[in-house]
Structure 1
Amino acid sequence: MKNVKLTIDPKRLQRAYDILQRWLDERIVTAIASVLLHRGRLAGEFYGGSAAPAPNAPPINGNSLFHIASIGKPMTAFAVMLLVEAGRLTLDDPVADILTEFRGAGRDVITVRQLLTHTSGLPQDPDRSRLPPNATTSEELRTYLAAGPIVPPGSKVEYSNVGYGLLGLIIEEVGRQSFASFMHERVFAPAGLRDTWLAPPEDLFPRIVHVGGTLDPGSPTERFNSAHARRQTHPAGSVLATARDVARFFQVVLNGGAIDGRQVISPVAARLMITNQTPGLRGGIEGFMTWDDCAWGLGFDLRGNKHPHFSGEFTSPATFGHTGISGVFAWADPALDLVCVMLANRTLFDQWNTSRWSRFSTAVVASLTG
């Protein structure tokens, strides 16, 4: 139940924004965009830093495009649910019935639902050793068809980029159009996400925020910052967006699939996306965070009983959200009618975010008074 009595105290919210400013002052990150929605309305914004390491780089503002990485996974899941509600596939369809090249090697039992909930048993990342340096998204995704489970399907939450790559292939097969065009025409445009992109045109490149840190230990972040990377359309994490658009997408789901009087997806589909599909299963993201009871919805990380959690100390178990390796997170709490987005630009392999994200989220929720 939504708490309609609480309001945001600007002075208390400033405490949260002071945390973000310290990250910039201490050079923990060099770019931040944060948007807060309460009861569907803009309640706060913070912009700081610059879009690139160059001295004349533009300052971060509401038009800055961030690599939102795996926050794009719930958007991919949203696209799958559009096909489900249209009767084009079911959640429990075997993946091999849709992608026939996926048959064999213990994969025949893996379902669409298991891809969405990271319970397919497939590995986190594919073997890219045989791919050329500048492989296209299509070339990379075809290699995913050879991936087999590393744990029994349905036995744990094993976070998998491979699984979401396969979901992109399913969207193309069932939707009968490219993944990028489906997303732009069926998800981004109907939801009013006017500044959310897969493979944006080059005239938008100056607005894209440079990602710092390393993508893998010891390797540069060219998979984010190169022109080639910006042209990719990977279902597991190639979306670029403004903080406002990310907040708007979460508001659509929080609203039961509707925004501005338009029903983008059915209320039942939206609710199912944020309903726990993995009760009692252990797991999470190996190398980052795992839990004995790893609640996950259809595309969304659910707070459930997870401690610690990037949504902080005070959010309800119904909170849904996602993080991204580029240094980003977003969450929404139905109990508070609150959406919080924080986009930064430092990859997570050194785990700079571990307690910092939770502290910021806690301060945001503590700004609610009644």
Structure 2
Amino acid sequence: MKRNSVMAGYYIFYFAAVGIYIPFLPLFLSHSNLNSLEIGVLMSVGPFAGIFAQAVWGTQADRYRRHKEFLLLALTLTALVCFSLSYGKGFISFAVLLSIYAFTNSPITPLSDALVLNTLEDRKDYGKIRRWGSFGFALTAALGGLIFTYLDLAWFGVVEGMILIGCLFWAKLLPNPRKTMQAGSSLPAIPFSLLSNAKAPSLLIFFMVTFLFMAPYNAYSVFFGWHLQELGASRWWIGFGWTIAALSEMIVFSMGSSWLRRFSPQQLIALAGVIFAFRWIGYSQIQDYRIIILLQITQCLSFALFYLAGVEYLNTLLPAYVQGSAQSAYNAVSFGISAIIGTVGAGWLIQVGEVQLMYRVSALFTVVGIILVLRFLNRNE
């Protein structure tokens, strides 16, 4: 089997597991009689533990140059933890299990990317391999909705674990370019040395904008299915909503390079912010879950466009020798700090008010971010 086919198959399986985890874990926790605040706290465990876990796994993998072996170990342990979720009872037991899950699962993506990037002859082909991950996510988000329509959510961990077992078999087929692995390729951290760069003020503003956009997005990711369920949507409709979002992302990732040649990253970031704001306002006002699901197509012009433009903004703002650190920091702010604060805050807002309050606050955060972009970033650097 060709190397690219193996890597594409691996990404399909791994992100197929992600396509079950993100949409249906919050529903599984709700099914286990946890309230919105408890769910928000539990969903913040992963980003928090991941900050430390990735450093531990990445350091050891780089030290011994055995990224594939560490990847296989991480997949095996994560699958075992998933099977154990069926035995969780109450907040404390789920907190322990999800902490272990975060420790074993969080290094999988950077270890996978390190292997693939060091296998490809031309790293620009990475997107052609990675896009199959979006396909895998969309596939299982749709099928998961159908499966859990007929299968009790108590089986969530078993379904997730079985997909990871399939991923493990594909991972064994991955190339193992040990001699070409670059030290530090899988070690993410927030590099405070970036702040000594001459562009530090613009960089800080950009990370503030990232937080203001992504904290609401992470809150939405956790409570979207819960919201639809409250409006009467079946699990199939919830999965279908996630499928629309995942497929729409592929449009922007395919066409984004041409947009970046016509418009500045700052302009695209501002546009993404406007779409984000209208999206959250729409979700707060609309009571028909079918219309909300239709609005999921705006994922392409909100999240996907912002993430793509953010990567390009850092490329144009900073010199090449700090790009690795800058992109790691971007990822840490987007899915680490923002996720921790966004999910816990959203859980509290829903508990004291309602899910509509969460979306209104999200829109307010986003508007502040848009103002920062227009006032401080939307000019030639």
Structure 3
Amino acid sequence: MEKEIPIANSFINSIHAFRAFAIVNITAIHAIEFVFFFAETSEHPAKPNLTPFAWGESILLHDSTLYFTIISGMLFSMVLVDRGYASFFKSKLAYVIAPYLFFTTLITWRGWGLDGTLKMFDGDLLNFLTLVFNNFFTGAAIFSFWYIPVLLVLYVLTPALAKIVKLEWGKWLFIPILLAPLVCSRAWPDVTWTNFVYFLGAYMLGIIAGINYKKTIAVIERYLLLLALVAIGSTAALVGLFYLDSPKWGIITFTESAWYIQKIAFSALVILLFERTIHYIPKWLDLLGNYAFAIYFLHAYLLFEMYAVMEKLMDVPISLPIILTLALLNVGLVILFSLIITYICKLILGKWSRYFVGA
């Protein structure tokens, strides 16, 4: 029988499991796309059409960072707010900012371009520090780091957002904040103000949901059918938008609007599922939840390294079952390698590992 462990009082089992769910989703979309890209390099006339599968994984998994944002808001209201802002910012420095700076520095020195080209920094110290500084504030060191500068801004805004929620007239402000992402779309890889607005809505929603978690669960249960219909409807809308080649209008990308709605509905449904079914966290799930940020920092870099090895060890597959199996295997392996590296760092560095790998 698998060992089960109780979670500390500062954790809610369903939220801890949801954090594990979030990092698996974030890692999965990238790992699957690496294998699909590899398969598409084949010039064999019999290679399969991966478009339906690429659409499927994108429709279901894209914008899974919204899960992280909602979790961050909920944990602030449920746990961190009672510890004071000094403790809040100290924890973010230890588990997010310090490891982000470490990995940004490392990847600036030896990193990968979006085209899969290995890039070694070749310049003087001043140029290196300037590039690290730029990469830190733009998230440009590697494709997955774009989200961290957005998160850092949300952390800075947290005291103001928490104050707004408590004010009598606050609802007149946070309702527009929640709805703004529908018309202010995420614009990766560009660093734009709309990126911050897009995730601000999810963060604010998390803060509100975490203030009275039991009431939040009751609301989800009350509107369960409606939320399920929203989840299905937004997913169906995404299929249609993909057929229309993801139309845009000004700063609005309609697929991003649909993903925002979908991910909020998915979040509610998954949290309720975990709330009803998980009373103790299995050790493997607890590990994923505890090491979520470490996996986030490591997985993209590891995927490039694994891709380079895959290119050398095997021919480009043209069998659909093999491609899909490789895609799923890639997800499992990159998570496993991230966990192993994090575990080794914890063994070597002890409590200081949080400043380097975020766990």
Candidates 1, 2, 3; distance in nm of label points 7 Å out along Cα→Cβ at positions 139 and 211 computed = 1.9; producing structure is 1
Value 34 of relative contact order in percent (Cα under 8 Å, 6 or more apart) was derived from the coordinates of, among 1, 2, 3, structure 3
Candidates 1, 2, 3; helix-only ellipticity at 222 nm (-39500 (n - 2.57) for each DSSP H run of 4 or more, over all residues; to 500) computed = -7500; producing structure is 1
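Any read-out appearing in this document is the output of simple, stated calculations on the displayed coordinates, not a laboratory observation. All of these numbers come straight from a predicted model, not from anything done at the bench. Cβ atoms are built from the backbone, for glycine too; each structure is taken alone.
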